[in-house]
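J.: Structures incoming, each one as structure tokens.
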Structure P
Amino acid sequence: MDVYPVNQYDPLMPGIVIGGIAIFHVFLAQFAVGGGILLCYFQWLSMTGRSATARLFVHGYFKWLVLISFVAGAVTGVGIWFTAIQVSAPTIGGMIRNFHWIWATEYLFFLLEVFAGYMFYRYHRHLSDKACLRLLGMYAFAAWMSLFLINGIISWQLTPGGWIETHSIGAGFFNPTFWPSLFFRTIVALTLAGLVACVVVNTMSGLDRDQKQKLINYAAYLLLPMVLMPFLGAWFLAAMPEDSRSWVLGGSPAMNLFLNIAIGASLAIGGYALVGLYLQKLYINGATATLLLLLGFGATAGGEFVREGSRKPYSIRYYLYSNGIHPDQVAQMRKEGCLKDDPYPLVHGTEVAGEITTRGAKVFRRQCAACHTVWGLNSVAELTSTCDEDQMRMNIAKLQHTKPFMPPFAGNAEDLEALVRYLKWFNNRDDQQAEAEMKAEDLANIQKWLDQAGTEPMSTPPGSHESERQGKEVAEKGGAE
């Protein structure tokens, strides 16, 4: 099996590092997609004589689009790859191996987007209206096709569909959540473009209030598709696996909280756009427009957190756990240990007490570091600080039952004992206790609990009858022992 080292960002958990960059990138990328469509719309308004100031807006808005989406978007896009591959190289490898032609095609559309965008930015004042519209149409089409292609790969991570059995690119790409996710993201892109337009209009000092109000009201039309969001959201939830849906709807307080943030922010934006901007034709100043845009960022962040979190305990549903271990490797690692094929030493300066805690630190890196820190945010040492050794041994051995959104422990009894010793030593710094010879009784209990837990994930949602049945079986096994 391929083993890759995990870069630890303590005290920041890897998910915060990757998520922070990814959310910012997604926000910019969706703005770029919607911005292209909005520019085509405003160019059409100018060409048809519907708005005398639309041309001025197009020329000014595109500078923002190029500066933000081309520069910041490109930098954060590279940042996602750079950070993700340090934490979950198997996930990135799986996405590339299975969809390399999709990625190559997306890159061609990205080049077309850059070409059309630069040509318009450089020569738009020397081109006819029709030529400008063609370039903007080329830009908008290329940007949306990038969204189309990447959406297929991202949604595949949650709902791989028939790909699990056939490994067919088509089955994986056009997976159960592909269409609701695509339509939803397209509406988000239009919404963000419309909100940024309201901010930009307020910076155009050459226009009076009435002219700004008309442009803002035109931009508000891009926000109207938000009325479809509840239906698309319901469609997406219905297409999700049952346990993933349960995390979002209450099984995970954190995911439920972020879902509510996304819904609340979207309702605020949609309600203001429908009533204030469309029906009442209100003018909004720069401060209000910026506040609405920040709500849009909050909705994007909440939605991305939910999308990422709902895959747990997988990174690629049914194919790869969040710690980079394949489900079919767990049984073998229970026999051979999880460090058999791990050739990497600990990072220079890592604190350990001796041989056992060194092994424990490596086990932590192999199985926990993709999501947790030793100290800092989501620290395992802190989460287990009130547990005694036996509690920790049993909880980790039965990890997928203790925390159903966690993968099963993939290692033998010695690995688990070394991990417990390392975490306890990190809190109390008792070298003698941490490096004492492992007791046969402790190892026997760990093996018993590992056998009871099995190697399969707790795939049913918490609170369901099947979940309760599985929990009772585990308890009965423990009682029988």
Structure Q
Amino acid sequence: MHEIESTLARMSRRNALKTIGGGLGSMALGNLLAKDTGPELLCHHRPAARRVIYLFQSGGPSQLDLFDHKPALKKFHGKDIFEYVQKQGRLTGFTDKHKIHPVIDTKYRFTQHGECGSWMSELLPHMSRVVDDVCTIRTVSTTPVNHDPAMTFMQTGHGLPGRPSIGSWLSYGLGTMNRNLPEFVVMVSSGDLANMQPLNSRLWGNGFLPGRHQGVRFRSGADPVLYLKDPTGKSMQEKRQILDAINELNHEELKRSHNPEVETRISQYEMAFRMQTSVPDLSDLSDEPESTFKLYGEDARKPGTYAFNCLMARRLAERDVRYIQLYHSGWDHHFNLPDHLPKRCKETDQASAALITDLKQRGLLDDTIVVWGGEFGRTAFSQNGKVAASYGRDHHANCFTKIVAGGGFKAGLNYGETDDFSYKAVKNEVTVHDLHATILHQLGVDHERLTYLFQGRRYRLTDVHGKVMRDLLV
């Protein structure tokens, strides 16, 4: 204590300010370095995974025609399902007024695959080959029964708009692993997709979190990010000087107004500057060998296709982007399912399996969580109350299938059991909040502690629900 008092007594005002300034500078440098060293310094516990790739199949793929093998459908084909099960949850306006709800058998053959013996439809020959690398969860349940609230719920943990998406929560909670690309990237398949549900940008929005945490959409074509190219043809040094001048003005405005949106603007200007170099390199596939396109399919050469986006997802994962969200629409098969479902499977099956295989062979699957699935499933009964070869299935929220690979999820696990009609879970139900809590856990985040104070209360992704499903984990 005597030495400390003696040192303080000898210290001039100038030396004191110099010492304090150096200390603040060291703190600032430490903060920047922490952001570049990975998630461990920002996590609640040691993470098993570093990033997520979410392959979202918008519209609600039919688990009964793809994953959840139900021989009883053949036995009860044409009979009213509610003679055998008790109504649970809500029916949509399409079917709640029908007098009968006839069971419809799938027209697709199911066989078992891999050492795990997972049942899978003939429509997914490529995914069938990777069943030993994935965790198949057949008992996911949700709350909303219509598309928009169900997609919002699946992406944000709440059925009403205004909450941050899961990618935004992770950006906010864990920060970036690559300062030259956004933490949260979104890609949407293009093309003539029938039965397409609207995909609103709020599905990857930041909600009440600061704007810098919103997802950045990468589009197909020569310019993946709008307005990124500088048409003036100035050198990088000149662009840097212009940006420095703009940032000085923005910093002055931030001091004056203390508006967090100004801080977001500053960070986004900086990110855009760095992306002018990183994005062209990312989207240039000339360094990919022919074996890549054999694995993903020829569509991987065409920007905007699902296969191209899956390949881009792998390239983004290699560059340590935290959260990569793909949307593929057209799975809403109320009518003529046998015409539409095979088309959607053909567009997605090979590339989905290829992404899992590619990540595994590059050593990236161990610390990458890959999720495949939609906002809900489909009913065992006919959409229009009639038995027909061109059958359709209505929305079904009680139980449906999600595929999860990598990131410490048990490979080859078939989890949960549904009843004879895939109408409800009879063993090991997994709610959306449970799924979110488990994904966050694998990324080193306690879902109850990742919160944000807004309008007088603390919010979180899992609201007041959710538990980590440890049976799913290694």
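J.: P, Q: which one has FRET efficiency 1/(1 + (r/R0)^6) of positions 303 and 359 (r between Cβ atoms, R0 = 30 Å, to 0.05), as calculated, at 0.90?
T.: Q
J.: Given that relative contact order in percent (Cα under 8 Å, 6 or more apart), derived from a single structure, equals 29, which label among P, Q identifies that structure?
T.: It must be structure Q, since only it matches.
J.: Can I ask one more? Compare Kirkwood radius over Cα pairs in Å across structures P, Q and report the one with the greatest value.
T.: Across P, Q, Kirkwood radius over Cα pairs in Å peaks for P.
J.: In terms of mean count of other Cβ atoms within 10 Å over residues 87-94, which of structures P, Q is highest?
T.: Comparing P, Q by mean count of other Cβ atoms within 10 Å over residues 87-94, the maximum is at P.
J.: Quick check: -21500 is what I get for helix-only ellipticity at 222 nm (-39500 (n - 2.57) for each DSSP H run of 4 or more, over all residues; to 500), calculated from one of P, Q. Which structure matches?
T.: P
J.: Of the structures P, Q, report the one carrying the highest value of mean count of other Cβ atoms within 10 Å over residues 207-214.
T.: Greatest value across P, Q: structure Q.
J.: For structures P, Q, which has the highest computed value of mean projected area of the Cα convex hull in nm², for residues 71-334 alone?
T.: Max of mean projected area of the Cα convex hull in nm², for residues 71-334 alone: Q.
Each value in this text was obtained by applying a stated rule to the coordinates, not by laboratory testing. Because the structure is predicted, anything quoted here is derived from the model rather than measured. Cβ atoms are built from the backbone, for glycine too; each structure is taken alone.
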